[in-house]
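Engineer: Following this line, the structures themselves.
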Structure P
Amino acid sequence: MRVTLDACVIFPSVLRAILLRAARAGLYEPVWSDRILEEWQRAIPRLGPQAVSEAALDAARVREVFPRALTPARPEIEARHILPDPNDLHVLATAIASGSDAILTFNAADFPGHVLAAEGIARRDPDGFLWELWSHHPQAMDAALAATHAEAEAMAGAPLSLKALLKRNRLNRLAKAVGA
């Protein structure tokens, strides 16, 4: 399954880590464009100067680890569609050009179901998507969650509740399913 990741799901570091670990485990194939990665990096400065340099490294790393994920811009596809937010046309064009099965986003209103359905693309929210991956591949997802949890605790320098970590990232259904 190919899934285009909107910048809003790449921005939160915990969510990004879980998604990329699931992709590395072969549970789905991520897709993005330079513009999606640039949007993510443009949002980072509000987290501070250290976050900016970390994001640049992360962006370089994801390009290296997932070379097939990068989809070139397709302005001709953008031009033939209308979305509530024209700034999201590039995400839809990336999904269409890459043959994605879905767009993963928190912004449901910006990607109307009828527009996506006409292109054979589903809109997925991160919580439902990750819950589904966990339901079908519990061992791989448990490993991704455990590694992300350990990384978050190391960064915090203190124990963190997995449940709180998932809920803070709007992954309530997943938190309940894994018994966090």
Structure Q
Amino acid sequence: MRNIHERVLHAGGEEVGAWVARLWSGSDGDCFPRDILPSWRKTDGANDPVRLVEGRTRLGHGPFSFDFQRWDGTAWRVGVARSGMRGWHGFDLEPAPGGTRLRHTIELELSGSARLVWPLFIEPIHNWAVEAIFDRLEDALVTGAAPAITRRPMPVAPRLAFDALRLVRRRRAAAA
């Protein structure tokens, strides 16, 4: 499975990259739609919550976590290793007329129930979240601050998927 989103942002690569580096930090500078899906980052042995250390930083949102692999200013990668889902996702920055092209790619090998769970539940939320990130990055580049509120409404399909996943998590927690 491969899913790609891209947008040209009207700023230079260094400026865009500075915002990309703060994604999934849970900090005030995080352009992930954290007001709807809380994001977080933890680095073993580091007190700085925004610090990225290859092989030691875990980050994510809600119940999803990823292993940070690299950030070189143009390519940002995390590994995905979850039941039935193996692969990576990340961002690539490249010069474009009028600014910087930001591309988000996720590539996963799906197995078992993930072959149904991904397209029915996770992909609609993922697609909304990536476009919301792009919106929030655009706003941050204009104002100099990550927005407190995500302006992109969640369409019906991702909202239903989001609510269904939340219900499943609650039932699992109650059963434990």
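Engineer: Matching task: 0.6 is the computed value of distance in nm of label points 7 Å out along Cα→Cβ at positions 8 and 88. Pick the structure from P, Q.
Structural biologist: On the way: P: 0.6; Q: 2.7.
Source structure for this number: P.
Engineer: Next question, about the same structure. Taking FRET efficiency 1/(1 + (r/R0)^6) of positions 128 and 160 (r between Cβ atoms, R0 = 25 Å, to 0.05) from the coordinates of each of P, Q, which one would give 0.60?
Structural biologist: Numbers: P: 0.60; Q: 1.00.
This value belongs to structure P.
Engineer: Assuming -9500 is helix-only ellipticity at 222 nm (-39500 (n - 2.57) for each DSSP H run of 4 or more, over all residues; to 500) as calculated from a single structure, say which of P, Q it is. Walk me through the numbers on the way to the answer.
Structural biologist: Details: P: -17500; Q: -9500.
Derived from the structure labelled Q.
Engineer: Using the calculated result 17, 12, 11 for semi-axes √(5λ) of the Cα gyration tensor in Å, for residues 24-79 alone, pick out the matching structure from P, Q. Can you show the working numbers first?
Structural biologist: Working: P: 22, 17, 8; Q: 17, 12, 11.
This value belongs to structure Q.
Engineer: When FRET efficiency 1/(1 + (r/R0)^6) of positions 96 and 120 (r between Cβ atoms, R0 = 41 Å, to 0.05) is computed for each of P, Q, which one produces 1.00?
Structural biologist: On the way: P: 1.00; Q: 0.75.
Among P, Q, the structure yielding 1.00 for FRET efficiency 1/(1 + (r/R0)^6) of positions 96 and 120 (r between Cβ atoms, R0 = 41 Å, to 0.05) is P.
Engineer: For which of the structures P, Q does the calculation of mean count of other Cβ atoms within 10 Å over residues 152-159 return 10.4?
Structural biologist: Structure P accounts for this read-out.
Engineer: Between P, Q, which one scores greatest on FRET efficiency 1/(1 + (r/R0)^6) of positions 72 and 112 (r between Cβ atoms, R0 = 35 Å, to 0.05)? Don't skip to the end; give the middle numbers.
Structural biologist: Values: P: 0.90; Q: 0.55.
With respect to FRET efficiency 1/(1 + (r/R0)^6) of positions 72 and 112 (r between Cβ atoms, R0 = 35 Å, to 0.05), the highest-scoring structure among P, Q is P.
Where a number appears in this text, it was derived from the coordinates with a stated rule and is not lab data. Just so you know, these numbers come straight off a predicted model, no measurement behind them. Cβ atoms are built from the backbone, for glycine too; each structure is taken alone.
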